[in-house]
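Below are structures written as structure tokens.
Rule-based calculations on the coordinates, nothing more; no lab input. Computed from a predicted model, the values in this text were never measured in an experiment. Cβ atoms are built from the backbone, for glycine too; each structure is taken alone.
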Structure 1
Amino acid sequence: MIVKLNELKETAKTIISNYTDNRIFVLNGEMGAGKTTFAKHFCEILGTNEEVTSPTFAIANIYTSDRYGEINHFDFYRLDSAQEAIDIGLGDYLYSGNYCLMEWADIIIDLIPKPYIKIDILHTDDRNEREFKVSIIDDI
């Protein structure tokens, strides 16, 4: 689906309502595609009042929602190996039942329990639009 940048909050709301049983979301896209911006809207829809920022240097940011508890936001861009994610306790987060939003997850993709939701955010010819491709990744 093609989404205007000013429609990202509504897009996050739609995705959350379409995948109510899912808590793990992998956000894929090139640098500048809008992964963190989308995560901000996603967290806002879930009810966090905290400022959502890129966890690039911290690897993980934890936000709180009165309705959903902890919301875990990861950015694995700086990791050199999946072991580094294991060392920070990634498994505890993934199996907590809390929402997990993950950017640059290719390095840890084999650690993510299925099913999870993959959201590809792609640039379009229009700078004010993004293409969203949403899919469920499940055992086959």
Structure 2
Amino acid sequence: MADGRAFFSVLVSWLTAQLIKFVLSKVKSGDFFAGRALKTGGMPSAHAALVGSLCFCTGIFNGATSTEFLTTLVLAGIVSYDAMHMRADFHRQGLLLKEVAVKMLGKEYVDANYPNMNEFQGHEMLEVIAGLALGVAVSAIVLNL
């Protein structure tokens, strides 16, 4: 990996996922959402694209039976699971907490003091799978350049 292709591949995979989110935002809403790159959730998962690319590159450069590949494979599993389950649970808890806070404190107070309370989103399985596939595909292209 001394030539930096793996690093470049991982970076391009993540940036491609973020670019796709911008484009899909434009298609869905008719306008670009300026903060899309800083938000969690959305299609495809940029986290999954990053770890998918990292795992693929590690397998290519170190072999599928290497400890390094096993490490990145486990990392990809943890990140994917977290994106689909834990972060989605946090999002639902945030929505419920905001609902309770609005009832107790009022919408104006909550909006003024906690404007981003429920914006932490998880991913659907399809978004994670698309991110993993994107990371592998982009890496395969970059490594063959």
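If we compute mean projected area of the Cα convex hull in nm² for structures 1, 2, which one ends up with the highest value?
2
12.3, 35 is what came out when Rg and Dmax of the Cα atoms in Å, for residues 23-94 alone was calculated for one structure; which of 1, 2 is it? It was calculated from structure 1.
Looking across 1, 2, the calculation of FRET efficiency 1/(1 + (r/R0)^6) of positions 7 and 111 (r between Cβ atoms, R0 = 30 Å, to 0.05) that yields 0.40 traces back to 1. State the single structure among 1, 2 that was used to calculate helix-only ellipticity at 222 nm (-39500 (n - 2.57) for each DSSP H run of 4 or more, over all residues; to 500), giving -6500. The read-out comes from structure 1. Set 1, 2, criterion relative contact order in percent (Cα under 8 Å, 6 or more apart): the highest-scoring structure is 2.
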